[in-house]
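Input: structures, listed below.
Throughout, read-outs are computed from the coordinates displayed, never taken from laboratory work. Just so you know, these numbers come straight off a predicted model, no measurement behind them. Cβ atoms are built from the backbone, for glycine too; each structure is taken alone.
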Structure 1
Amino acid sequence: MGVKRRPPRRPVRQGAGPTSATATKALLIGFERWYARHLIVDSEGHLSADDAVALLGELFDRSRGALHAPLAPVLEDLLAGIDDDPERSADLPEVIQTLEHYLDFVVETGTWLGTDEEIDESAELLEVAFELSTELLGFLLDSLDDVEAVPAGRARRAFEGLPATIRTPAELVQRLRGVLGAVPGDPVDRVSGDVEPAVPAALAVERVMGLLCVAADPGLLPERSEERIRAMLDTAAGVTVEEARAADPDTARMLALLEHDGLLRLTEASGVARYETPADLRPALADAVVEIAEELGLLDDDPLNPHHAGTALQVKVAVIGSRPAQWRRLLLASGSDLGELHLASQLSLDWPNDEPHAFTVAAEPGVVITAVDRIGDDGPAGGVGSADDSDDSTIDENEVQLGELLIDVGDEISYRYGADDPRRLVIRLERVAESDARPLPRCVGASADVAEADRLLAPLRLR
């Protein structure tokens, strides 16, 4: 959430001590009015105005008025208190969102005269805290990129300390698959993300994956115990107390197996008990965890494309202004890039593909998506000459997936073909479906001979 700054309307003293109850009440009234206006613009996923004000009032009480100046240390202390409160820790995402709105409010209205540096520190702290409270497992998995490699000899000797069935990185991956009860092609149901909180076994898998991340990189979540990390993962997964309790047996079973293998060991320092992995095994464990996470669909490799792997998009490609109407109904993989959409359109319409082309979308009319750095002096015309000829408003069509632009039924992409007298297409998403075993793309409808249009797409199905 961006913080909008504007000059304050009147001087405000940043008190170092407690602020009067009257001042707090006045501030909450002002926040309620501001927040209500905000809800008119965007109410989805937000607390009601009454609930947000009640929560903010509680936070003022917890901070003993210090929240009048929402400095990063004040916010950090507040969030730590909520996190350590068993009765409120599950509400951490809502607390953070309310504080983000409050920070916007005091900055926009000039109620708090924080410096730009102080405002940025507070905003960054809340942004990171929200990520940890809602997408903790993804954060931990991404952090494994920072685990440093060890010399091959040390890694080999570390493997020699494990059971005879785990002596190579590949065998380590296989063992993790067995422990987690998941194999490629048969992923465990997700708990976080778009899937509703479900089976306890799935939550147990995400818990163990998170604990493995921390074991592979002890610098993650410092001073947090195994029990606390597990609770944080539960909060991020959005599960109920009953669902979390039901996941405990599977969690304990998997952790016991990993301890028996020597992959995990419970250590205690400064009164904090947490799992660690032998130092020379950490890089191999990090790589194995990432590989398993990819198999389970836990990595958000393509956040711009919300469609699941294997999703097919049915689009209608219509020539604007044609009489009689000329169109093709195509079925393409959601992960297809716009370069493939260009070729599928050209082939199915039996066009020669010898003139420049470009895609645009209504939301960003100044951005052109076309063939970049694919055209040589002797090559066919197709887009801009090279990356050097493009600018910030030109995007390589091979770097944009169809599913990034066509998300909901009715979404459209515009296509222009030709320079002097261009032909124009509108490409509209009609249906989102699971792909069957047949290769894509396919033509499933047309204003002309469907079978012939589909036959023209055959070269793309060989790619």
Structure 2
Amino acid sequence: MFGIIISVIVLITMGYLILKNYKPQVVLAAGIFLMMCGVWLGLGGVLDPAKSSGYLIVDIYNEILRMLSNRIAGLGLSIMAVGGYARYMERTGASRAMVSLLSRPLKLIRSPYIILSATYVIGQIMAQFITSASGLGMLLMVTLFPTLVSLGVSRLSAVAVIATTMSIEWGILETNSIFAAQVAGMKIATYFFHYQLPVASCVIISVAISHFFVQRAFDKKDKNINHEQAEQKALDNVPPLYYAILPVMPLILMLGSLFLAHIGLMQSELHLVVVMLLSLTMFVEFFRKHNLRETMDDVQAFFDGMGTQFANVVTLVVAGEIFAKGLTTIGTVDAVIRGAEHSGLGGIGVMIIMALVIAICAIVMGSGNAPFMSFASLIPNIAAGLHVPAVVMIMPMHFATTLARGFADYCGGGRYVRNCRRFAFCGGEADSDPHGSRFRGEYDCHNHAILLSH
């Protein structure tokens, strides 16, 4: 009982510090304190006695070394490669080419609210390959916002749809998806195609239909709609449109390797890092620019992106694992399992509670990564204790943290605040009220949550 009390105090303190804009990586090192308390109280150990050095602090840092080594060589390398590729696509302009190409068919539709719904669907598809929420919002504001407004859609409705295009994080290039797959004990391709894709597809279609009716109803109700035409802008420095295929190359290669493995022409599908490296298009860049130095400079963006992902995400993953190890050492995880068994909640009940806790943390902190990566590391042990597949628990938690960030009022400029920042950016670009657009977006986020709960 004493261990649970300490855990609750640490959790509250950690949440308060993150809310005050402390770096989550440092705060999650509270796991070290929990490990020490667990050993001192006789509730658990850091290492097996056979592997122990005999000194608690040395054992703790040996465990941290093990976590760093495992994560950097495995999950961390995948996350860094994906982040590097996203930065490279941005540097070469391939992301702009993709948005320019996919937005063209939408401009042929003359029904304002049909194109509004289609914008959401296209935006969610783009979100698989353009993983920067603010970057995707900017590109859609330049290309599709003027078209939507010119067809009679209010500025608030247009902004609400564009700003919610990343309300569901999904795809093989999304950091939390890679982490969730690792926690679930499966490859990212299996997690995406067998579990994430069926659920996300149903939700995206349903919410697109919901946008049609919800935004139209709001526009009819609103008597102060700004009908001023938006200025038509063009994307700057858009490369040839064949560059639009480049952001999709990882998915094509992954699908191709899965097919070849299925028919027996490959022993197994390609590793995600290999897919990222094969997708590098320096030769395409060289043949277009005929400038070797500039081509090599662009490739450097890939490695710069890897470094950024290590600093912002991989360290957070390791910090979350340290925190989870601390909760395990002090006996909190065992207490949760025993409580679930005695109360009759089972795996589904615990999953709902943890999803709600993560959602509340994401709303309060304005951060999705910190609560998800800290609590998700607990799932394998909890799922094993409750005899349910880890993926059944991890996927709802993943979607919960993604959706909850859109409700966050806290937009204090923290490094991990993305959704509310996107509402503020899009609202500013549209010369409309960011809070009004966020309210309309949140209305549909409720629909996201209801659909995902089923």
Q) Hey, mean projected area of the Cα convex hull in nm², for residues 240-303 alone derived from one of 1, 2 reads 6.6; which structure? A) 1
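Consider the structures 1, 2: one of them gives 55 for percent of Cα pairs over 33 Å apart as calculated from the coordinates. Say which. Intermediate values should be presented prior to the final figure.
Values: 1: 55; 2: 39.
Structure of origin is 1.
Among the shown structures 1, 2, from which was the value 3.6 of distance in nm of label points 7 Å out along Cα→Cβ at positions 24 and 344 calculated?
Details: 1: 5.9; 2: 3.6.
For distance in nm of label points 7 Å out along Cα→Cβ at positions 24 and 344, the value 3.6 is produced by structure 2.
Starting from the value 27: which structure in 1, 2 was relative contact order in percent (Cα under 8 Å, 6 or more apart) calculated from?
Values: 1: 12; 2: 27.
The read-out was computed on structure 2.
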Q.
Suppose helix-only ellipticity at 222 nm (-39500 (n - 2.57) for each DSSP H run of 4 or more, over all residues; to 500) works out to -14000; of 1, 2, which structure was it derived from?
A. 1
